[in-house]
Structure 1
Amino acid sequence: MDAKSSDDVARSNDGASLTSEVVANRLEARFSANPEPQIFTYLGSRFLISVNPYEALESQSDAAAAIYAEDYRNTSEKRRGLAPHVFAVASNAYLHMRQTGLNQSLVFSGETGTGKSEAKRLAMRMLSFLRPHARRDTQMFDKIVEAEIVLEAFGNAKTTSHANASRVGTYTELQFDELGRIAGAKYSDYMLDRNRVTHVPDNERNYHVFHYLVNGVQSDERSKFGLSQSTHEYLSRPGTIQRLPGVDDAAQFQDLRMAMHSLGLRDKYQECIFQVLAGILELGNLQLEDQKDTTAAEAAYIKNVELLEHVALLLGIDAGNLQQAVTYHTRMIGRELCT
């Protein structure tokens, strides 16, 4: 875990031109290192390149985080030089915040399946090691962990590249007091992949929370949450994935409910949330039929009207307005709204 000359690809190139091929070769060499892949490499003083190992490594453990935390607290000149790591990046950001009082930013960027969410979790874990541990601070950090569970359930899904890929961008703001203790957190989500709800790609899965709900809800709660259908079109389209190996959706649903409860979302609020989710799923089972009379003004009609009324009730909207939205397509042409 000690530092090496090859830790920074920008500084170890002996002044030669830094090309994408040079960077790729260096990353490959570090990833092939023994006894464990070196998945982190610096690119100058402001960038850290991370390679997703698709497995748990010792360098990602709490024991490794403790080593970086010890190095952070070591103020002597004999500080141990440590290998590149997101633990080190988080430590430096925390140190600069404490020393200057200025806001710090960590940006996790990359293609899907490259390990951004895991890198973020490691950074959060490192901050949990560094902060002073007061009772109020610990309670706040526990809430942040619970919030991550909820956001992951609603924003992550199985893709061809990763079983727990984030399908939404997230801005997370951690707020600290003057003593470096966690004082609060703020989350903003953006660019949610909404198409996934109705059109799941082949060999992928819908958002976790839908599968948690249908597999985890108790029999006496199905009617309360509004799940009237035994199967759902949005979850069972041929070619898509319904079950993940090693994942118990029912157990995950209970963990989700506990996390929501600890965040202040009591049973009545959870019931409203799950009813909306059920309404979305039931919406996919509406059957639209073409009008037999081709001269009719209506292009289509809903065959299972009772289900339409049930969905409208779950979503808290008028059934007639829902039918209008489902059977008609409205588009702005020029300055006119055409149906």
Structure 2
Amino acid sequence: MIEPASVASLRRKYAEGRLNPRDVATEAVQRAARDDDGVWIHRLDASEVQGYVERLDAIDFEHAPLWGVPFAIKDNMDLANTPTTAGCPEYAYVPEYSATVVERLLAAGAVPIGKTNLDQFATGLTGTRSPYGAVANAVDQAFIAGGSSSGSAVAVRRGIVPFALGTDTAGSGRVPAAFNGLVGFKPTRGWWSTRGVVPACRTLDCVSVLARTVQDARSVAEVAGGFDPMDPFSRRLDLVRIDTDAPRFGYLPAKHLPWYGDTTYANLYRRFVAGLSQAPRVVEPAPFLAAGRLLYEGPWVAERVAAVGDFIESHPDAVHPVTRTVIDGGRALL
């Protein structure tokens, strides 16, 4: 059995001749089949996956940062000739082309294993609002995985794939990453194309990555990012280099952190804050919480109506009741 590996360690073992992508992909397919308890909506079969492996013969290893690396795709973004459901069987369609971000990963040598479960239409932060089943936390199945990129998080944490694509409009990538002990990276809006992604809030949507390490997330970001002339929401960005030698820290004051009676975590938090260097500043969360509420209670909900409102109106029984309530709440704003 091949042990779960990071992108960096896989590349090292490929370079040393200790592993080959055919065996790694086969192991990922087998792991996905063993762990198919709500994680996957569509798993590629072995022959489909090996078809992607065979493409690697025409891709130069040295210039392909993700050469031979298995990955998973949240099922609200397109993989050519593979169904996209957005967590709703009646909504399903089969795209002719892959999403721009997926295309870029494939060109860099990544190997898709399947499409992962999600809160329906990427609306929710729990991982439980899906007709394909609730996704349990990979660390402790008594807890939720978080959402909406629930299946992607669990696929990475269980070691099926080194990284997975998610989306993140209001926490849908970072929340399940945190709940499963992973790195969740939401890129600056417009840096990664959203062409080929089922929209939630079109002006705010972001494709994200869930990975085991910061280095792996960065490796994916460097491939996935960049202007897409086919995406009207893509932007040409001058990326700012952060001075890591002079970090600035902020923290939430204790009055905003109830801890629900858990003194152990409260004490650890206080010790951590006390150990921060360079005079950390207090961050008052009220403005951020108010902005966050706009995503589910304010005008941006109308964008969800614009995206899937007609489908929900004509297929009310196909939509999870909570999802329908959230999206229908935006009709008054139109």
Structure 3
Amino acid sequence: MLDTYQIGDFMAAFAGIKDGKMVSIDSYIDTKKYIDGHEGYMKYITSDTGLRKKNQNLKILISVGGWNGSKDFSTTLSNSHGRKVFLESIVDFIVKYNFDGLELDWEYPVEGGSAGNSRNPKDGENLLSFLTDLRKKFDSRKEKKYEIAIAASANTDIDFSGSFSNSIGHASNLYGGNVSGDKAISTYLQEGVFEKKLVLGVPLYGKVLAIDGKTANKGDCLLGRKTKSLSLTAGYGFPNDVPSLDEINKYISIHHRNLDMISDSASKAVSIYNRESNIWVSYENKCSISAKLKYIKSKNLGGIMFWELTNEQSNSNVDLAGRFFNGK
């Protein structure tokens, strides 16, 4: 069982959208499969004897959307009737399963996201109207104070580089580059967003890139080197190009003799380079996460968000963040 003692908010991902309503995307797992003595995942994560067992103050939100679930957001929220139907389905869902609120993960309004997503130039306006109405609806209910959260660009401090990149670059650097965690946070603060409403996202996974041609680190952390198509069947040691933190740590333990462990002090980012296979991996470790924690505190932000917890079974970085914020 996940130790939730150090966690303030837990986002259960994902619910989906069907016929303009929020729905479970796997009714068997969510409502029927027994998990630690609870009938269904929904009951397990919201029960006082389930996920809340070690932390009765834990807030549990249902997350809707995600990269693969954002296809119908634009169409659903395009008019007042659609927004009302969607809103009512959310409230019914949250009350039925005892959630503490909603996390809306629309990737992305207006442009970007998966190729099949619906889009509308007025997505931003429609989203604001929807969130305003949802806040009013939540506030009208007296049983608890419901929370609303959104996953906001610039890329939630995740995926600044990846298989789409033509050159080597950090995936979640705090500083430097064309995009960074600091630049994203600074933009929101300049636009008047209250700092305590901002939570910095950190990936518990890495991005694997193949460098085109043999090279050496000359103090530049290999940034800017040209990449080539990554063939995972070539024995690179990863199941895919987005390995979990657990898979990366296992890779380090196996291949450590061939690895350069690179720390970019300017960007507050880390990476590894395999001299034999010419593979470069951008990831997070305790040093880079500690730098982000200090940044969060210095900016008086609302906290840190990890995506996602199953990528690190030890939860050591969740514990690191909890001890940092609790002064331990």
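What follows draws every value from the coordinates through simple rules; no lab data is involved. All values derive from a computational prediction rather than experimental measurement. Cβ atoms are built from the backbone, for glycine too; each structure is taken alone.
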Next on the checklist: When Kirkwood radius over Cα pairs in Å is compared over structures 1, 2, 3, which one is greatest?
Outcome noted: 1
Item to check | When FRET efficiency 1/(1 + (r/R0)^6) of positions 19 and 75 (r between Cβ atoms, R0 = 30 Å, to 0.05) is computed for each of 1, 2, 3, the largest belongs to | outcome: 3
Item to check | Among 1, 2, 3, structure where semi-axes √(5λ) of the Cα gyration tensor in Å, for residues 123-282 alone as derived comes to 28, 23, 15 | outcome: 2
